[in-house]
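What follows are several structures.
The numbers here are math on the coordinates, done by the rules we state, and not lab data. Bear in mind the structure is a predicted one, so any value in this text is a computation, not a measurement. Cβ atoms are built from the backbone, for glycine too; each structure is taken alone.
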Structure P
Amino acid sequence: MSDLEIQAGLAGAAARRRSGRRIAGRIGVTEVLAAVFALFLLVATLAPGLVAPGDPLAIDPRSAFQAPSWAHWFGTDESGRDVYTRVSHGTLSSLQIGVAATLIGLGFGAVLGTVAGMLGSVVDFTVNRLLEVMFAFPGLLLALLFIMVFGPGPATATLAVGLATAPGYARIIRAQLVSVRSSAFVEAATVLGRSRARILLRHILPNTLAPLLVLGTLGIGQAIIWAAALSYLGLGAKPPAAEWGAMLSAGRTYLSTAVWMSFFPGLFVVLTAISATVLGRAVERRLRHA
């Protein structure tokens, strides 16, 4: 191969990288909408009074079952409570459950994945068999079994969802660790006599943090859906708590007469999951083309 061909190949590779960065740098309408909704959720979490002044637990029986209007954007429930105020104030508890469950799942998965990916074949085999057993149960069913043993409640539901998502995280983290462990810079550190702990902390783990960021972003939406499902079944937060799953549970009795009681909390669950997925995919594209 001539020098001109080599230079042309290098120029073409550089052009493809620049093109990939330009594509990754484009911000679509979907990403903008997801970011705007995420910003609304952030404000509703940190300062719910800014987006929905009022008490989410304040009752007004004379205003019960009012349809959505200018006075009550999302209508009112059976006790006359403003559904918009309750949905907005419920953002904090719903996101707390989703974020906490994701952190639990990532933490437990990171431990299992690191142990399986870094230690000997016997340990790897044992951890993989454990993960296969956990994968044998659907995630939501595994969470239900955990709640049956330890009892219902928001804290138990959060821990159950976190443990149910851990096997998936562990598999991905293990695969990433095995890939990084066989890379050239890790082999060079091994040849130079670096200890296993130093190689793990200085070279392997830092190169697995980017995928964890994407996994965490995507996992929040999934965790919120599962936590809402458990609350809907009466195994998480209980009515009259201003939590999306609990509001769905309270509104199912009135689906034929006051559908807005369940529609708007369910809409926020869906939009939150979609926004987390869109933003997670956007982060993944930018990291891949960085």
Structure Q
Amino acid sequence: MLYLLSVRKMFGYVKVTKDELKVREYNVYKSYYCGLCKTLKSEYGYFSRFGLNYDSVFLALLLSSVIQDEYDCDSSRCIAHPTEKRPIMKTNKCLSYSAAAMVILALLKLEDDIRDEHSVKSALTYFVLLGAKRKVKKRYGALFDKCRQQINKLSELEKNKTSNIDELSDVFAHLLEILFVPDFIEDETTARILAHMGYMLGRFIYIIDAYEDMEKDKKKKSFNPFLLSGKEPDKDELSDLLTFNLSSMANSYELLDLKINKPILNNIIYLGLSGVLDKTLKGEKENA
């Protein structure tokens, strides 16, 4: 089932800068990652875990910090680390929601790849995840449909060879805007802040992903808005644009009343994302 690994690189740009975290903070971060992995297995089946990425962990952390979801860990071994016990966050509503969001994004990406690229690998992966699809649609049918509408809009723009990166990233940004506000966020101010954070992060992810994939898309003759322009994007202009997106996201983040995990979230917002931006523009590979 190695083809399932293609889902893993959904995005994965939202990471911590490990060296700047205390050991205890990093262990908490990893416990969310392991907890999300365990939640995926229990709620959507074994193979859903191959789509696990750091972006979904960030969402779980953020939502948990806003509502102060109970921090409750087990210490156990897993298939990835069979020789040592690790702290694993027990499933709660934030982990459960983030797992659903990740599964929805993975399924929609696969549907898009099948439709646009006629990818056999994506079709096989989609078939394996049909059980997960039935479960997530049963629990989050309305959310799934809203997200699919945004993906369909994006697919239509790409089919029409739209090269306007602002127009394209706006559609994907609205997708994350939707996913960042689950039903259990009852405070309207908090919901608006989370929505704006999701929107700005969505713009950042779409643009930086398109830039990073230029060479690969050129070889595969796949859609990429930067390739349609016929010239190399200006790195300084791109850096300014993406830095503005991150700054706007950070300004909204500062308005949140965080109950827990603030040092970890600070690390991601102020160090991790800007570090990913710098490395990507320099052509350096991110460590997993």
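Taking distance in nm of label points 7 Å out along Cα→Cβ at positions 68 and 180 for each of P, Q, which is largest?
Values: P: 4.5; Q: 2.4.
If we compare distance in nm of label points 7 Å out along Cα→Cβ at positions 68 and 180 over P, Q, the biggest value is for P.
Out of P, Q, choose the structure whose coordinates give semi-axes √(5λ) of the Cα gyration tensor in Å equal to 44, 26, 14 when calculated. Derived from P, not from the others. Out of P, Q, which one gives -21500 for helix-only ellipticity at 222 nm (-39500 (n - 2.57) for each DSSP H run of 4 or more, over all residues; to 500) as computed from the coordinates? That value comes from structure Q.
Please compute distance in nm of label points 7 Å out along Cα→Cβ at positions 244 and 260 for structures P, Q and give me the label with the greatest value. Answer by largest value of distance in nm of label points 7 Å out along Cα→Cβ at positions 244 and 260: Q. If mean count of other Cβ atoms within 10 Å over residues 164-171 computes to 17.4, which of P, Q did it come from? Of the structures listed, the value fits Q. When FRET efficiency 1/(1 + (r/R0)^6) of positions 92 and 132 (r between Cβ atoms, R0 = 35 Å, to 0.05) is computed for each of P, Q, the one that comes out at 0.40 is P.
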